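Have a look at these structures, which come just after this line.
None of the figures in this text is laboratory data; all of them are computed from the coordinates on show. From a predicted model like this one, the values you see are computed outputs, not experimental measurements. Cβ atoms are built from the backbone, for glycine too; each structure is taken alone.
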Structure 1
Amino acid sequence: MSWLQLGAQSGSSPGGHPSGKILENTPENHPDHSHLKHALEKAEELCSQVNEGVREKENSDRLEWIQAHVQCEGLSEQLVFNSVTNCLGPRKFLHSGKLYKAKSNKELYGFLFNDFLLLTQIIKPLGSSGTDKVFSPKSNLQYKMYKTPIFLNEVLVKLPTDPSGDEPIFHISHIDRVYTLRAESINERTAWVQKIKAASELYIETEKKKREKAYLVRSQRATGIGRLMVNVVEGIELKPCRSHGKSNPYCEVTMGSQCHITKTIQDTLNPKWNSNCQFFIKDLEQEVLCITVFERDQFSPDDFLGRTEIRVADIKKDQGSKGPVTKCLLLHEVPTGEIVVRLDLQLFDEP
């Protein structure tokens, strides 16, 4: 064991590291005490960085192995395992192992990540000796997707009514379906249930914080000089998605820290959103309405489909005394796409 690993295992305990032993035996009033303390802190920081790098490398290697050994045909979006998730940062591999359907006894192999659970079936390769190991560089194992990925922000995992029974069974409720699965042992069931629960709670909590932040911004009615009523009507000839030629587009409409997100429309380049929102105006000359269009992805961050903006001062100029105006705004930074919006600027009466 290297001194780096030893230091990492010792955590914050100074006695677990050689420098810590010296520090323990050095009086606090000794002139070297502060230097030794600083050296120990730096050594433990380095230990932490090295071990984190080792964990990241191991995680990356396993994700690459899964990419090479698991067939995910039939998905509308390409699944790149070793990539950034939609909203949880880099994808992390958490657990894997054999699982069986409780009723049919069908053998499956599960791969659990921080954003979804993937149930697969093993494909016995020609000439397989049966000694292949998961994640071994020499392994010939091949798997194919059994069911589309089960996203952990949509699941509830439960033990059976009598968890003390002989069979290590557990249930995963996903939207309108329940998977009743059997692990290879009681200990394995405990591992699956705990890891799925923890990952699900983190996913849900992350989404909740994101929603709360957006709600907080919307609910803060600023004292301003007026408000802008916006109706995002539709998109026209949006940039197609690379994988299937269409798109699942939505708009993020912002003005400063105020933000509104439209619903997502599936499989179209000409979405009809008809989405209403309002923004409070503080400075007529400085405020700018921005509309950014995204492709809603499941396995990776949403793709950029263009952005456009219009100054509130220009809306006031175009609107005049005519009332609401409808504008067709060209999307920038992309080869194609327009957004149709209906705008109604309402200035508050001066006291």
Structure 2
Amino acid sequence: MFPIPVQRDFSLRHLNTFGIDAKAAAYLTVDDADTLLAVKNDKELSVLPRLVLGGGSNLLLTQDFAGLVLHMRSAGMRIVGEDETFVYVTAAAGENWHRFVQWTLDLGLGGLENLSLIPGSVGAAPIQNIGAYGIEVKDRFHSLTAFDFIDGKTFTLDNAACRFAYRDSVFKQELRDRAVVLDVTFGLPKQWQANMNYADVMQELSLRQITVPSPRDIADAVIAIRTRKLPDPAQIGNAGSFFKNPIVPAQQREALLAQHPQLVSYPQPDGGYKLAAGWLIDQCGWKGRSLGAAGVYEKQALVLVNKGGASGKEIAALAQAIQADVQARFGVKLEPEPVFI
């Protein structure tokens, strides 16, 4: 058995996009399944609480972590096959998501362009079922390989087995704290069709005088939109959209619409409606406001920011104040996207 290069009392400040200054009792970079197996078989490390860390873009550290942080650093992207319908590409869990999307576009493969510039790692993408501008990971996902901390073996899950839902998957349910994603395979369509269902994307393409866009054109449009609307974590700490867009029954949506004719909502396949959380927060007057060093981004009410030196507890307190106001005014409960530690 090789020695495990664990680092103690390790600062996580530069490994979470909020820039929260918290520490891990133990920290280990992970490049492959062998490292995870070594952790499982180590008497000391195997009993510690575990936190699997990718890009740190969906995380709010409200305290130091008294356990072992496993930082996924595996790399590699490749075409693994094709059939009449799809080209299949696989990326290691530690790869940067945006870099991976750009790589597929460089190969002339469309399908992931609407998900450009989303921060985080490839391994975290299916866990959260990330989505933007009319596409979710589940729409392009084929399969993944993961490590099981119960039996020390690797296993494969297909699309159905992942039980994808809105910002949810089996990895946030019964496989939570048990499985670690090692790599992810996507099926990218040979007969590509542009997804321009969102007005922002259509408007951006129109400004560029593009009527028949390529996958790269849509990616460039999405990158421009996200750059305008969302703060760069390198400049101001944030985790992107902090709250999920709530889904409510049609009856509740109709009642809200009667009171608030400008309500922003989108019909869902099950007959319910997805409400724009950013609009709800904005109506409560939170856009641009702060509580101490924790604030709401002035260009997008859905984004909470660390204005400099904020603690995770301060950001959590701001989130709770926003939730209380939205609940009081609209009777709608907002659910945070990031994982609270």
Structure 3
Amino acid sequence: MRLGFNPHKDQPQEEAEYLHQIIIPVYIPNQQGYFKDSFKIFQLCLESLFSTVHDKTFITIVNNGSGSFVKDYLDELLVQNRIHEVIHTHNIGKLNAIIKGLAGNNIELVTITDADVLFLVNWQKETVKVFAHLPQAGVVGIVPQFKTYEINCGTVIFDNFCNKNLKFIPVKNKEALIRFYDSIGWDRSYNQDYLKYNLGLEINSDLKVLVGSGHFVATYKKDMFQDITTYIGYKLGGNSEGYLDRAPLIKGYWRVTTYDNYAYHMGNTFENWMKLEQQQEHAKQYPISNFNKNLTLRGFSYFVKNRAFIKFISIKWLVKLFIQWKKLPREMIEKY
């Protein structure tokens, strides 16, 4: 039996006071074998996040079936108001966990990150700067990687194909680039020219970005997730990452990365340098908001930019012409 009238019925939601959401799915079932150092690394990830974001940042952690020690740790952080939302579930898969974090909030920017990312000072400020100065940006990564322009970048390359400011530019932070590939287990036998030049876009005299972005940490405009998929049929891999790849392309957004490096990938093994990189200074300035929002691309435009065009410029001899035209040094073209 119900008596009385619920005072919250028909009351509109208040506008969100937060400007930026962070979503971290985490799966650490135990502290053995592959996961031996994972909990320590996750703690470093969160501490680096706490010390580098402003206080209008909403932090969501999705516990994707971790052990009870992770649950207890997250519940304590919630009590301490260091995080704003904890979602506990069994292991439903990384992308399904991310989807749970996306629902129920209306915050303009959302950073989706793995639980083994070490955030560096100014990552949030530099991310917002890109969105502010590049209205077409829909995804902004903070860790430069090799040749990311080759993946899910049909729209940005098509839109800037004749733009003289789309060109190969010198790598800003070679040491950070090396550290990233060390962290994912690559030896250093890769083409050393990748450490010298990458395809970028000069927005103005003070701001450059790289074309493309990796998956493990990036910030998205939330409006591309208005129609949220409710279920992904893989726990990891498969076509699961395609959901985050397609969403910006359907909206006609560009995928880019900051010119300099603003985070490190730690992997599953603790190393002493990780502790030394802990940040101390909190972000103090709030970013601007109300960024440009794109309309959904018509099917034909999406097909032209992200299917036909990409297939065309992937022809081997056209690739060489493209990278030559975009000013990669001549001696690098043959093997780049």
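Between structures 1, 2, 3, where is distance in nm of label points 7 Å out along Cα→Cβ at positions 226 and 274 highest?
3
Have a look at 1, 2, 3 and say which one yields 2.2 for distance in nm of label points 7 Å out along Cα→Cβ at positions 82 and 162, as calculated.
2
When relative contact order in percent (Cα under 8 Å, 6 or more apart) is computed for each of 1, 2, 3, which one produces 12?
Considering all the candidates, the number was obtained from 1.
Out of 1, 2, 3, which one gives 18.8 for mean count of other Cβ atoms within 10 Å over residues 250-257 as computed from the coordinates?
So the calculation was done on 1.
Where is distance in nm of label points 7 Å out along Cα→Cβ at positions 58 and 306 largest, in which of 1, 2, 3?
1
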